[in-house]
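Peer 1: Okay, got some structures for you below.
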Structure I
Amino acid sequence: MPHAAAVARAEELRRLHLDPAILVLVNVWDAASARTVASVPGCRAIATASWAIAAAHGFADGEAIGRERMLEVVGCVADAVDLPVSADLEGGYGETPEEVGETVARAIAAGAVGCNLEDGVSDGELLRDPHDAVARIAAARAAADEAGVPIVINARTDVYLRGADDPEAALLRGQAYARAGADCIFVPGVTDADTIKALAAGIDAPISVLARPGAPSVSELHELGVARVSFGPGPMGVALAALARTASDLLAGGVPADELSYRPPAA
């Protein structure tokens, strides 16, 4: 992507996080899903989902897919659409902040203008030391500055994904990540409306949450002050559930459904 186009898409993605309307990101995992979502009226940006990408390639989540293959998919998604693309880079695919910075630089080169960076370690049971997590976010910001593309860093804290109900920890980490250069703070796993409202009010950056069954609706999240909502592997789950139902119907001798004629929009 030409540098000017990358800068323009990054600036647009940043603006969308500050727009009065909540930014709804229906996560994708390949070029076909990206084109499908991008073609829907009202879609303003695209976000990948690491779990879904890994599953599509036969890997478990948690960076098992490796940096090379993940960035290859990110590039395919970015090439498939004309919208800003935010890439789920998990923990940054690196042991050190410098390696995380290299990952972000390469994601920018692949066409991403936003990224997720999480503070959970690969086993999902522990959180990184906050100083280490801050250093990794700062390295990501430095890499973006070096590239001259104002990438939107969506810093994820896994406080609630561990099963803890600790809004103070989420708030403190969110504040620290914002000071280190994050543009948005992602708190997946939190579903309580009062807690979400308190985090949105208490963190000096837009906040993002993961919507799932049992969580507030997108409209309710907007009213609570959430700037960005995504769905992780959920959209892939919907697609595969539909595939399973269709396969079941056809294997049982059913009539081919109209949806069998659907094709993703062309490039």
Structure II
Amino acid sequence: MQTTKSIPAIERAFAMLEALDNSSQSMNIAELSRKLDIPRSSAHSIALTLERCGYVTRDASGRNCMLSMKAYRLGREAAPAGHLADAAFRPMKALSTATQLTAHLAVLDRDQAVYVQKVQGLSLLRFDTHIGKRTNLHCTGVGKVLLSYASQSYQEKYLKQAPFARYTRNTITTASALRREIAKIVKQAFALDDQEEELDVRCLAVPVVSARGEFIAALSVSGSMAQLQDDWLPAGIDLLQKTARQIKPLSGLDMTRDAS
């Protein structure tokens, strides 16, 4: 049987897309060159081609690459996350309007949270998030919910990665502290990112379950400390939980990839 040779340039292009997809941060050409183990000139040419085709975009600095919305939409309709995002948009829009906070919906993919829907709040505070962006599990509201409702075996595997990266003085960095946080989140059915990833920012998150009672995603609202004050949290939790119950995607969707 004749064997057809692969095309190295195409392999490298897809490797670059996968590298950007697996990163929670944008990456510059030097970083992509090291990650893919290819010359910097080759990394630059591939990134430029992908950018011209619309699958890669640049951040505000113009130096770093990240996946574009076109890359995310490429497989969105075929993916369960697409159905979930569509089902969540109207409830999230109402939630954001009622609270004037930014609403996020995230699912678990490997060892990170991935935003699959976002509704920007009306306040002046803007978040550097977008659909398809990855974020940490140990220090974000959606991440801690996703981790807390994953399987026991997944949790233990994740906890072995400790110590976790510290972003503020409030960041949970040890396995023992994160294990206690997981137990608390499951008991109270919500998670609070209390300036754990960014100072003066709070994120309140709750689980989203399917019509069959299966955990599928995490829903959150994010804002400043002034917006998410302690005395507002009980009302915020109630509103988030009501919104989560309104999100009803097609039944049987597995939104917790590699969470077993």
Structure III
Amino acid sequence: MRLQGKVAVITGAGSGMGKATAELFAAEGAEVVCADISGKQRDVAAAIGDAALAVQTDVAEEADVRAMIGAAEDRFGRVDILINNAGFGGGMAPLHEQTAENWDRIHSVNLRGMFFGMKYAVISMMKTGGGAIVNTTSATSIVGWKHHSIYGAAKAGVNQLTKTAALDYADHNIRVNAVAPGTIWTGLVAMSEEHPEPPPGGFRLPGIPLDRWGTAREIAAAALFLASDEASYITGHVLPVDGGYCIGFSGMGAENTGAPD
């Protein structure tokens, strides 16, 4: 029960990594706010029970994010943890084929939405003596990935927001870290609703040192560590959870049909 007595707000909680994180955090004793734009967060919260609240949230809209944090305070009295996870991919093409509209669309959620989540979580946490924020970034924020210029740029911006906020709010006992997933089976790169997880042992994935896809549960476990008191002396860190991809980068993005989450 590593999160007993804590209140966690989780964006993108309707599916994939956000859903896995909400379920794990609830199992570890947290009261959880499941926020998503899809409506699927209602089923996630219902399965968890009284310790969960579902909130309809478009993280690209500042008013929605403000209301999300307000709903957490109204229901549970405080916000101790923000898992700033909502995001989406798209626009996989060479840079010269990209459009301003695609830039704005991807950045509106993957960077602007992260900013809003951090802003209003920090305001809440400063009132209650501190907290922990974990942003979901991507392996594409650390190494290049073919045809992912806009997505990678947005996620690299999340890394810098993470490091700067860690400095800005250390005096307020607010830790800010990030998880950088690699190729994760669920989430943005899920291949089908019928097969949400790889087979036992995982599908092989050439170019990844651990030679398999990651799972949403493994990302949730990393977020749990960074959000818990076990990481009480860690802030401003971007943790790759990528099967060794970033340290063993071999240009796999040129041939891989998937994409890092």
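Rule-based calculations on the coordinates, nothing more; no lab input. Here the structure is a predicted model, which means the values were calculated and not measured. Cβ atoms are built from the backbone, for glycine too; each structure is taken alone.
Peer 1: If distance in nm of label points 7 Å out along Cα→Cβ at positions 16 and 144 is computed to be 3.8, which of I, II, III is the source? Intermediate values should be presented prior to the final figure.
Peer 2: Values: I: 1.4; II: 3.8; III: 2.5.
The read-out was computed on structure II.
Peer 1: OK, next. I have 20.9 for mean count of other Cβ atoms within 10 Å over residues 176-183, calculated from one of the structures I, II, III. Which structure is it? Walk me through the intermediate numbers first.
Peer 2: Working: I: 20.9; II: 15.5; III: 26.8.
Value 20.9 for mean count of other Cβ atoms within 10 Å over residues 176-183 corresponds to I out of I, II, III.
Peer 1: Comparing structures I, II, III by distance in nm of label points 7 Å out along Cα→Cβ at positions 120 and 208, which one has the largest value?
Peer 2: Numbers: I: 1.5; II: 2.0; III: 3.4.
Structure III gives the largest value of distance in nm of label points 7 Å out along Cα→Cβ at positions 120 and 208 among I, II, III.
Peer 1: Now a separate question. Mean projected area of the Cα convex hull in nm² was computed and gave 16.3; which structure, I, II, III, did it come from? Working shown, then result.
Peer 2: Numbers: I: 14.2; II: 16.3; III: 13.1.
Only structure II yields this read-out.
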